[in-house]
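Each in structure tokens, the structures are laid out below.
Read-outs throughout are calculated quantities, based only on the coordinates presented, and are distinct from any laboratory measurement. Just so we're clear, the structure is a prediction, and the values are computed from it rather than from any experiment. Cβ atoms are built from the backbone, for glycine too; each structure is taken alone.
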Structure 1
Amino acid sequence: MNEMTLDEKLDFRRNLRWWSFYILIQVTCHICLSSIGAFFHFLLDHGISLVEGWLHNNGWELAVISKLFALWIVHRMLRIRLYNPRGLRDFVKGQGRWPDQRAIVVSVVLLILLILVGGPVHQVQNSSYLSYHLVSYFAAVTWLIADYFTAAILQDLFPVTHKKAIRWRLAVYLLGFWISFRLVVPDYFGTSVMMYLHFLVLLLMTGNHLQHLGNALAYVLLMAAPSAALLGVDPIWGADFSPFKLIRMPPAPFLLLAWVLSLFYYRYRHRWRWRFPVS
């Protein structure tokens with residue numbers, strides 16, 4: 001295997017440094033916002049249970065604001081450093097492709113599989129929480145797409161093309177996602193494995209260059225967001241406000257196997273050739 005050139009090594013290091021900076025800003029912003037909210041509640045002599053309830057009910061707002069703020073800071077800092085990142089509008093236009101059929105199939109099949117294995121039951125008491133359902137859905141979309149946009153912008157400016165470097169980039173990105181998730185989301189509902197798998201799919205479905213917004217949106221809109229808002233696989237609220245709740249959360253080995261097989265289908269489906277015997 002060819003060794004990386006000096007320019008490739010430089011881009012690789014810059015890519016990972018800026019991703020680490022994005023994670024740092026995101027976590028810091030979330031902690032600051034949560035601390036400020038709790039501080040004012042304590043000034044009003046509110047009890048700890050009321051503060052915890054406020055943090056829980058406004059958890060999605062805090063998480064989304066933190067990620068969008070971190071994305072904005074990274075984009076502005078890149079401009080200050082004269083790297084000239086593309087604006088959001090130009091970036092979306094450059095990736096304006098319809099999702100692959102394989103991406104849609106994988107997303108729908110995984111959602112159906114989750115329903116069949118989880119056995120959701122209707123929570124009648126939550127039927128009137130339509131605003132919470134909408135917040136959960138669109139917040140989950142924004143929460144995941146913000147990470148994808150950051151990764152895609154960094155790949156656009158500091159391209160990682162060497163096979164070994166691509167594998168390391170994937171590992172570091174997943175590690176950064178894991179660190180940020182563990183530091184800002186109290187995983188009361190056991191959704192951490194599902195969230196990691198969601199982010200892994202976004203990285204793999206958008207190719208080595210992370211330049212396929214259509215595939216990312218297809219997966220998030222058809223699988224990640226519905227499972228959070230409708231089935232209660234929500235990292236912030238769990239099934240507290242969702243119209244349905246899974247009787248059992250599929251175990252981690254099953255989730256890993258299902259996602260690995262789905263990604264295998266996505267990566268190699270186009271290479272299959274069905275041959276029928278000719279009489």
Structure 2
Amino acid sequence: MWVLFALTASVVNAIYYLCIQNVRLPAPVFMIYRGIIVALMVLPFLFWFDVIKAWQFYAIAVMQGSIVAYSDYAMLKANHQYGAETVSSILPVNVASTFLLWCVIEPAIIYTYINNPLKTAGIVVSMFGIGYALLKYRKTKITSEAFFYLIPVILLESVIAVSNKTIMAYAADSLFGLCFWRIFVSSLTVGIIHLAVELKQKYPVKMLFDKENLLKVWFLILMPMSMLCRNMAMFYADNPSYVSSIVQTSLLWIIFFNRYVPFIEFKKMYIQIEKKWAFLILICAIILILSTN
């Protein structure tokens with residue numbers, strides 16, 4: 001079941017990334033929109049579900065939003081300093097840290113891995129293969145300075161993935177309800193933090209109400225769709241790192257859309273990738289799916 005939701009999230013992410021490249025928004029406006037606008041998009045759905053009473057749920061959701069807000073700024077700074085290609089090549093390392101972090105939090109899963117050595121080997125090799133292919137296809141020079149700078153972001157991305165899995169424990173009444181409430185609380189937190197930072201830096205907030213910017217927010221509907229699918233996948237997956245690995249295969253969908261869907265004219269992000277790396281990603285994804293079922 002987790003595979004279906006993870007693959008759907010991968011497809012949605014691919015469309016989302018393509019839209020980002022073609023729907024231009026000022027960075028501060030985008031960061032605030034991705035929080036507050038997304039929260040407003042899911043707000044109507046909350047009336048269909050009961051309010052979650054556990055305070056721990058809100059603590060985790062607010063923590064996630066705070067981490068995302070920090071990661072946004074850290075990655076934006078890293079993109080300017082080291083280049084977006086370098087940053088996107090290093091970040092897949094968070095799959096390994098997510099895998100290990102979940103083993104620490106749920107040590108019982110270690111016995112499952114020990115008792116199924118063949119499947120465990122398939123899981124480890126396939127996740128490593130996906131990460132390696134994502135690193136090599138860009139042919140980007142990765143410096144130790146860039147890697148060490150991004151270590152906190154990598155670890156925090158793992159914390160978000162693991163907390164996505166942990167927060168599912170509060171889905172006793174309604175899984176969909178929990179997902180929508182989680183998206184609302186964490187997104188609103190992201191938006192408020194970014195807004196507070198921009199106000200402190202005296203950014204012209206009137207840009208948020210600019211008609212041209214507001215007409216571009218339609219593509220943000222893809223973000224709650226992706227988050228919903230990812231949360232559902234996390235609920236059913238034994239280890240959140242599986243979901244993170246499959247979601248990263250969105251690169252294959254981006255290539256597919258660019259080359260084989262004629263009515264989608266995203267010419268600005270035509271990705272060149274050698275067939276061997278695309279093939280490695282595909283094979284490793286299949287091995288991961290088979291090894292976890």
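Starting from the value -25000: which structure in 1, 2 was helix-only ellipticity at 222 nm (-39500 (n - 2.57) for each DSSP H run of 4 or more, over all residues; to 500) calculated from?
Clearly, the read-out refers to 2.
Given structures 1, 2, which gives the highest value for mean count of other Cβ atoms within 10 Å over residues 28-35?
2
Between structures 1, 2, where is mean count of other Cβ atoms within 10 Å over residues 20-27 highest?
Checked 1, 2; max of mean count of other Cβ atoms within 10 Å over residues 20-27 sits with 1.
Comparing relative contact order in percent (Cα under 8 Å, 6 or more apart) across 1, 2, which is largest?
Working: 1: 30; 2: 44.
Structure 2 comes out on top.
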